[in-house]
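Each in structure tokens, the structures are laid out below.
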Structure P
Amino acid sequence: MAAKIGYIRNARSTGGGSAPPASTDLLVYAPSNFDELETALHEMQRAGVETLIIDGGDGTIREVLSRSHDIWPANGLTYAIVANGNTNLIARSAGALPQDDPVSAIQRGGLLETRIPMLKIDRKGHPSLRGFIMGAGAYETATRIAQEEIASRHGLQVVLTILKLIFSRGLRNGDVFTVSHDGTAAVTEARMLIGLSSLPGKLIFGLEPFWNTDAGPIRWLDIAANPPALLLSAPFVALGKPRRWMRQRYRSGSSQMVELTLSNDLVIDGERFAPGSDGRVCVTAAETVTFLTP
């Protein structure tokens, strides 16, 4: 008997066609809210689904993974992506199946398995979230402006908005964050931007704004407030190739755990979330997820 496949499609997705028809070996759901998503996942787990296709963008992937890892046993589920969202940065890194017939691609076999560490974001008073890209400071500001003024969450649009805001004094002054890596002493200072990712390699259009990344699966970028020569430095940061004179204010590395305390929202895979009720956020990457890719 063929292994059962689950198919989750974001009912509000902006791209692609319709989901495939359900069959004996294919369970299809298009939940319109989080309660329906939770119910669908439990039903698929009880039905013995071993492979789950996620049809949507980064936000859909985040919401599915945030729930499914607490429903299936460890390593009990393999995922595949059909990239149909506002932002599809995860699919760029993890790989995506063809939109016309992803189910047949799985049933034929021969797909590669790509295992990627996953950010787990814990906040007091909120359920855990699982995702791959998190940012605060200028990243949150640019995402908010892109959402409110441009009605977009595309990764490219956020990058362009950050570039437009480079000369904004308020943006350069930053926000005060407290940050600790792997249990080291916390450092409180004004920061223009902080970004974390567990995705390997380049993120978008060849950009890879990280360096010194051998210590753990969480790659991070930390830009202090009022950094010198910001316009001149931006290309070097984006390519992960800082000049020596930049490194005191433009910092990067990798960690097993990052703890932050902040007063404003953060962005996780394209959407804004509040920190914990105490202002704290704890990010780890001990969990991994396996994606099927061509």
Structure Q
Amino acid sequence: MSGSPLFVSYGDHRVGAILDGWVHDICDVRHGDLPRDEDHARHCLPAASAEWNDLVKRVAATPGIAIVDAGLLAPIPRPINVFGAPVNYLTHAGELGEMRSPSKGTVRELGLFVKSVGSVSGPRDAIELPVMPGREFHYEGEIAIVIGTGGEDLDDAAAEAAILGYTGALDVTLRLEEDHREERSMRKSYRTFTPVGPAILPHRPGLDTSLGLKLTLNGEVRQRATLASLVLGAVGLVKLASSIVRLEPGDLILTGTPDGVGPLSPGDRVELEVDGLPPLALDVAERGGS
């Protein structure tokens, strides 16, 4: 066995670890055949990460499942809180024009916004666009912070210690128009508008400033950036979120999108690559379409 684990949710809401390219079950090792539902991962996965040194040999001894056969879910299918960070890459500021992006400043002035927990979807789910003639929906590729220990009013050290790891995420967005001025939270909270996954890369020193992302649309590179370019870094985002509410294990904080955002249409294929993780590859469909 080589390298660090990647943590996943899969199948009937089991928690597992990807080791040497295979998914190994954690649930049977940690707690046996307890009932599991979509809330299970936010309890079991952070605990398994904290206990990993004691679990690794037993988990590695369980039968491996091929990643393509595991039925991966969103790593945390049902977090308590999901936050987003507006204008956290300076390259993204102003690229949509004043009509579509009227707020001035960056995340430091604007603060965080909230996305509906019901918008979270997984790596096997299509992005489903509502039927809204004349409106545009855009992709925004991001790296999401996954909270491990939680807490409130955290200082720098506690905020970094609260980070379980990182995963890929898209912040799909209904764009503003002259005669359509919906609130940001609504426009980013439709079903399947927060695809997450496919796994969690555990935090280690330096990842919060070096991790990179690349997004392609139909095979064409549209976005590329690293966390080093954030206006407010990962630790600062966790501190800010913890000053608003008590963070809970499994909470997600999307770190913001770089320049290169653009429209999505049914039939598109969008793929987000985050360093150290398998790609998050998603089809785009019309809601209710065949």
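Coordinate-derived values only; no laboratory data. Since this is a predicted model, take the numbers as computed values, not measurements. Cβ atoms are built from the backbone, for glycine too; each structure is taken alone.
Before moving on, here are some points about what is shown:
- Once distance in nm of label points 7 Å out along Cα→Cβ at positions 145 and 193 is evaluated on every structure in P, Q, the highest one turns out to be Q.
- For FRET efficiency 1/(1 + (r/R0)^6) of positions 41 and 233 (r between Cβ atoms, R0 = 30 Å, to 0.05) computed as 0.70, the structure of P, Q it came from: Q
- Given 44 for percent of Cα pairs over 26 Å apart, calculated: source structure among P, Q: P
- Here semi-axes √(5λ) of the Cα gyration tensor in Å, for residues 89-248 alone was derived from just one of the structures P, Q, and that gives 26, 18, 16; the source is Q.
- When helix-only ellipticity at 222 nm (-39500 (n - 2.57) for each DSSP H run of 4 or more, over all residues; to 500) is computed across structures P, Q, the figure -4500 traces back to Q.
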